[in-house]
Each structure stands twice: as C-alpha cells, then as structure tokens.
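Listed below are the structures to be examined.
No lab work stands behind these numbers, since they all come straight from the coordinates. Values in this document were obtained by computation on a predicted structure and should not be read as measured data.
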Structure P
Amino acid sequence: MHLSKTAEHRIKEVSSRFMIFYSKLTPFVYTRVADCGVELTLRYLCDPRERRGTAHEIWEEILDAFAGFEDVDFAYPTQRFYDNRTEGKEGARAAMELT
C-alpha cells in the first residue's frame, strides 16, 4: 500500500527523537477461527487522520476479491425464531389458542 512507505519513513524520522522501536513495519494479516467463521485482523501503517478511509479501501478490495469465488461465502451471526404452532411436525405442534 502506498501509505505504508510514507508512514514508515515518517516513523523512522521521529524515532530518533522519541522512543519508537519497530523491527518490522510491513502490513500483516492475523487470522483466527471465531464463532461465526474466520476473523481477519489487519495491521498496517497509515496517517491517523485517514484511517477510516484507508480501512474502507482495504475492505472494499477484499470484498471484491472474495466476490470472484462462487464457492466462498461469508458467515455472520443470525437468529431464527421457531413457531411451534405453525412449523414442524403436525403431531408435535402446540395447540392454537382461540381468543
């Protein structure tokens, strides 16, 4: 990403005045299995005032890349309510109350 080189240069400049210690400033993706699928966490350098726009650009590119795969889908938390009076086996349904 083009901002990483600029940010890396600026960090190296100020590290002589402040106690900043980084051995690797390259972008990195951390992965872990979560309840609803695989979680991706990104580490990258950018101008703090442009963080929201930068994150937006990165995620748009990721979503575009995944859109090309017909056999990959995204998982997300969802909830479904089961109405026993209208669903399921007829013999197991709860009686409907008449009011």
Structure Q
Amino acid sequence: MKNEIEKYTYRVEWSEEDNCHVVRCLEFPSLAAHGDTIEETLRGIEYVVAESVKWMQEEGETVPTPLGMKKFKGHLTLRIPPGKHRELAIRCAEEGVSLNRFILSRLST
C-alpha cells in the first residue's frame, strides 16, 4: 500500500499562523497534517491517507484515483452567461481565432 500512497498529490505549505508546515493531499481535500519539518509532515499525511484508504476499502467505498494516474480527454465544459458567450464569439471573430484557441491562450498565460 505504501507505493499507492506515494502516488497521491501532496502540497506542503508553511503556516505562519500555526508556526509549522501543513500538508494536504489533493485527492482527499478534508485531510491535513502538520509538523515542524517537511519530512515529518509528509510522514504524517501519508499515515492519515493510508488509514483513510484502508477504511474506505473495508467499507466498500470508492478510493480516489491519484491525479497523476487519471486519464484526461482534454475536453472542458464551461458554462457562462449567454451575453458573455456572445461577447467572446465577437471578439474571437474580430481577432480571427477560434473560441477554443482564444480561451486556451488565456489559460496559458
């Protein structure tokens, strides 16, 4: 199970308020651990995630797939107000680019 836990996505930050490192697992947003060192903090969250995965498996719950192992199709559905859609379509027509290319260029900056 250790190798599976290492495939999850972790983010470590310094908390000035708590005066310690805080780490979260992105696939388990409600879980967090804290510690004086990054290594200690990572060991703590790996333990918490491992116990959560173990519990979920025992309960027949679906365990989240690590983000790095998910397959993404490259399709994104975005809901916007019709007026904004029209405004973007006009702007794209003026610039001679597709709406897809326009949005992608804005996301890439």
Structure R
Amino acid sequence: MGGGTVTIPLLVLVGGVGQKIAQSANLFSFLPMSVGALKTHADNGLLKTEGVGWVILPALLSSALGTSLAVALPSALLKRAFGAFLIGLSAVGFYRTLSKKTA
C-alpha cells in the first residue's frame, strides 16, 4: 500500500476535490518521489537492472491504456471502483492478519 490509499480519499472526501483530479495529483506527486527513491537505491547498490528491458514497454503501454480508460470513464464510476479496490485491499489485509495469528 502506498500513500495514495490515504491521500486520494482525503482529497475527495475532506478536500472536495474531484476523483480524477485527486488520482492525477497522487500520480503526479509520485514522480519526484520515485526519482528520489531510485537515486537512493542506486547509491546503496540495491538496483538490479537485468531484465528491466522486458518490463519497460509493457509498463508504458499499460500506463497509456489505463490513462485513456480513466479519462473516458465518468468520475462517479472511478470513485466507486477505487472504493471497491480499497475494500478488497482491506479484506485481503484482514484475512492475512487473521491467518498469521492462527498459524
């Protein structure tokens, strides 16, 4: 889970920002943070670059497709889909926590 699971609902529910703007702001804020994280990992020798070429093109294509889909969909549908995602994520986390305690 990242900061978007908190940031997006706060922007929408408390800040009164539209769903598309909240998700865009979250994604835009990710860019400088990922550059900083990449530099830190590189400085610490933690990057493994073999095989990265196979990931770049599918990631770019998936990002373009997802962006096009998000722009085309109504904000109300995106809001409900993100809410369902958060509920599902919570259910998985709850299940994993319970299964660890019983094991």
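Points to keep in mind about this one:
- Parent structure of the calculated result 176, given that volume of the Cα convex hull per residue in Å³ is the read-out and P, Q, R the choices: Q
- Source structure (of P, Q, R) for helix-only ellipticity at 222 nm (-39500 (n - 2.57) for each DSSP H run of 4 or more, over all residues; to 500), computed value -10000: P
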